[in-house]
Structure P
Amino acid sequence: MQLQILLGLLLSIAIVSCNGLTMSGYLSKVDKARLAGVFKASWPLDDAATAHYALLGLTTLGVDAPSGVCEVVKKSANPSNIEAAYHASVAASLAKPACSLGGALKGLEARLDDASLSAESLLQLVTTLKNEKLPLDAKKVRSVMDRLLKDDSSAGTVACVLLAGLRIGLDKADLAKFKGDMKDALLQADESDGQYLYYDKGVYTTALVTEALLKTTDKLGEAVAPADKLVKLANYLLSRRQIYQFKSAAQLLVALKSFADSSVQSPVVLFLKSGATLSKSSGSGVVSVQLADVWGRPVSPAGASMTLASAKNTGSGAVFLKDAAMSVALASERSVFNIDFMKAKPTVGFYQLAVSAKSSEKRFLFPASIALQVKVVSTVAVQSMEVAVADRDQQSAPVPVKLTYPAKAKSQLEADSHQRLSAKFQITMSGDNTPVTVHQAFIRLNHLTANKEAIFVAEPDKDKVS
């Protein structure tokens with residue numbers, strides 16, 4: 001029978017949390033691939049609305065769409081139905097190569113005189129007229145915008161009106177008149193857990209309002225919305241990135257891309273790029289932190305710097321490092337910052353790192369601080385091992401046999417059903433032989449002839465474990 005020692009070591013994961021502005025993540029490659037699969041699953045297409053949102057999602061992701069779009073959208077090019085015309089026009093413009101509706105929507109511009117036009121219909125109508133290069137009376141659109149906001153100041157209406165204004169090319173002075181409406185729209189949002197901001201109509205409305213706020217802000221060239229509210233909107237949208245509904249998923253992507261591309265207010269995500277486990281034995285102890293936007297793209301802000309404010313041992317509570325500057329990984333790209341954590345000779349255990357970053361570019365919204373958790377580990381050795389056979393009634397003292405693990409005993413041990421086998425050993429750090437308490441240790445007995453095994457949990461000696 002063969003005896004083996006198995007050590008169970010608890011591995012760590014990276015945990016990100018923040019004080020002040022808090023970003024809960026970013027759109028990863030896996031997220032993008034999954035969403036692309038959701039949109040592609042709509043082929044073969046059944047209607048222009050599905051084609052519109054599937055193409056919008058894939059185009060925003062930068063993914064080529066399957067063919068077979070034009071046949072579907074041409075059937076929906078009906079000037080008597082604003083929504084159907086809108087879906088057909090947008091889908092036709094996004095198709096590769098673009099589809100021509102051949103003047104099928106001629107006369108649609110007359111619908112601007114419809115007194116019952118809603119904010120959503122206005123946005124759809126303006127978008128369609130612009131796409132199809134049909135007559136578009138900007139003054140008439142501007143008048144309808146004022147009428148709509150006078151009758152309804154809901155966030156959805158504000159978003160549609162702002163986007164319609166951007167479509168007709170309103171200048172900064174005219175757009176500035178809507179600052180109050182933008183602020184009112186934000187006040188209508190609900191907040192959850194101090195981290196998320198959203199509208200009760202769901203993902204689509206939240207994403208549409210976000211797009212309108214960001215694109216209007218970019219056109220104005222100045223911040224209108226408080227930074228913390230924008231970050232909470234981004235957090236909500238990121239928390240819903242597992243969505244499968246075409247319309248909401250496509251608009252969610254548009255909103256997140258607007259965050260990443262914003263020239264005025266773009267949240268920055270800090271996350272652990274290196275592994276969360278650092279090894280004393282291998283000397284692999286560099287902690288790397290990545291700067292990225294919500295789209296997952298690395299960002300290199302001008303004058304960016306990063307500081308390890310503190311490193312606290314979560315077991316003892318002792319602060320290990322304080323106010324240590326982190327260095328740029330590559331001079332040509334200031335998106336990754338490193339610090340050689342092992343250089344400070346930490347002991348084995350969990351550490352919570354408080355990291356902060358800043359830059360001279362005001363458009364980037366940095367968290368005040370983030371917390372990253374890493375674990376310092378080391379290879380271990382089995383020392384002072386003894387194996388003994390004794391009677392179960394313990395009337396006779398066991399005679400221990402000393403072993404140098406993993407070598408075999410020099411003599412064969414014999415035991416029967418009236419006896420018990422015991423083993424004692426000590427776990428130490430490789431190199432300096434410092435005793436260490438592991439999370440769990442197991443002893444495995446292998447029966448070489450029968451090819452069977454039994455595994456036992458080794459219990460720590462309470463008198464020798466602190």
Structure Q
Amino acid sequence: MESTQNLAQSDNQNQEEQYDHVILSWQPYNGMRHAHLTRKEIYDQRDQKSQIAIVPALMLFMPMTHDVLLPNYPIPNLLDGIIMKPDHSSFKILKVGGNTESGTKSVNIGFVNCSFNYKDMSLCDYCPRNLVKRAILALQQKHNISVKIGYEIEFNVLDMDGKPINKHSGLNLDALLKQSDVLIRISNELNSQGVRVLNMHKESSHGQYEIVLDYDDVLKSIDNYNFAIQVIKQNFQREGKQISLLPRPFENQFCNGLHIHMSIWRDGKNILGDSAGQHLLTVEGQQFMAGILEHSSAINHFLAPSPNSMKRIQSHMCAGTFKIWGLENRDAILRLIQTDSVEGRPTHFELKALDHTANQCFALASVLVAATNGLDKEMKLPQPVNDVPLFIPEDAWQEKGITILPQTYEDRKVAVYSEENKVLLEFFGKPLIDNIFLISDEDFKELDGKSISEQFELLNSKF
């Protein structure tokens with residue numbers, strides 16, 4: 001028989017998780033977050049062939065700068081509806097609203113990520129969530145390999161006028177302690193919903209902090225990231241603050257990356273590193289990383305797609321600007337981590353270029369397609385570059401195999417459509433890639449000539 005104390009704890013937990021509405025969330029290709037709000041009883045009918053919501057397919061393909069119906073979409077019939085399909089495995093309880101100063105309490109709301117089907121209930125083949133599932137499955141079926149990733153979430157905390165709350169340097173103790181109450185609340189709230197926080201610290205930019213999430217399977221990690229962003233936003237809003245996720249919100253400051261740490265697994269075993277292998281990697285580890293490196297000029301646009309992203313992918317920003325890999329090299333797009341090796345065997349590497357303006361499902365799908373191609377073709381890694389390129393004379397770059405990733409939007413487009421990157425076009429289909437560049441054209445036309453502060457004014461509230 002349960003004790004009175006256990007029953008009371010159970011009742012309190014049930015009350016804490018009570019909710020009567022559910023957010024149905026998804027990311028369009030412009031990287032913003034869209035949602036519907038529905039009552040719990042409607043959501044609970046999702047398995048009874050009821051249609052929770054139908055949205056125009058066009059909503060997946062809108063520019064970030066403004067809602068506009070663009071001419072000549074390569075994918076036809078975008079005004080037709082597609083059916084929202086909640087993925088209940090991603091369901092969590094989000095606390096929204098409330099104010100610490102006034103004592104107003106937050107309320108619980110369900111939060112779930114969605115994919116899309118056509119009206120005949122077949123999978124929508126340009127839904128980003130369906131695409132990353134297909135990329136995960138292809139890697140598993142071809143090579144019996146699964147991938148785990150962990151996100152490092154960087155963000156600036158601002159007052160309601162958009163000014164950073166402090167000017168402390170990275171890892172500053174005082175800056176961390178001043179925000180420790182809200183950071184601890186964020187960590188506890190995430191942990192209560194199965195999202196484990198590994199660590200939190202002050203980052204280098206003004207008002208910038210980082211929250212590191214634990215590893216998990218690719219799709220679950222994407223879902224955890226999307227939920228964590230809302231938890232972070234809601235908790236700072238309760239304190240009368242806001243956050244910025246823009247890749248480069250301020251001049252003369254380090255930027256907001258969204259670095260991901262990746263490991264590869266087979267039959268429950270991490271197979272990335274080998275202490276006796278070339279470059280301390282297994283053959284599969286080398287081929288996996290080589291595929292990403294080979295196609296990095298193309299996938300970089302999907303990892304860091306916005307005009308503001310281009311302000312971050314600069315040679316002095318530790319943003320993975322160079323098409324190289326290296327041991328602990330923070331300017332390389334791929335950084336092999338040695339500091340926490342197990343018996344001399346690296347267990348993960350870091351992909352540097354990703355940021356918050358990317359559609360996470362599509363970005364990770366492109367990475368997995370590139371990596372799978374590396375395994376398919378048994379690609380070889382070049383020699384690592386372990387020195388920061390800025391400290392190497394440019395006339396020595398060619399000898400060391402150092403090249404910089406595309407620095408203009410037009411060069412990025414050329415890379416995506418190039419023969420050497422045709423594997424991406426074959427997987428995603430040219431009409432989808434054409435559609436993505438159609439909306440990117442609009443955003444770059446609107447924003448490319450604007451200063452960082454002007455981009456901040458236009459974009460910060462959108463992300």
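Here, each number is a calculation from the coordinates, and none is a lab measurement. Source: prediction; values computed, not measured. Cβ atoms are built from the backbone, for glycine too; each structure is taken alone.
Source structure of the calculated read-out (distance in nm of label points 7 Å out along Cα→Cβ at positions 369 and 401, 5.7) within P, Q: P.
Out of P, Q, which structure matches 32.0, 106 when Rg and Dmax of the Cα atoms in Å is calculated? Numbers along the way, then the final one.
On the way: P: 32.0, 106; Q: 22.2, 78.
Answer by label: P.
Each of the structures P, Q was assessed by distance in nm of label points 7 Å out along Cα→Cβ at positions 313 and 433; the largest value belongs to P. With mean count of other Cβ atoms within 10 Å over residues 97-104 derived from the coordinates and found to be 11.2, which of P, Q does the value describe? The structure behind it is Q.
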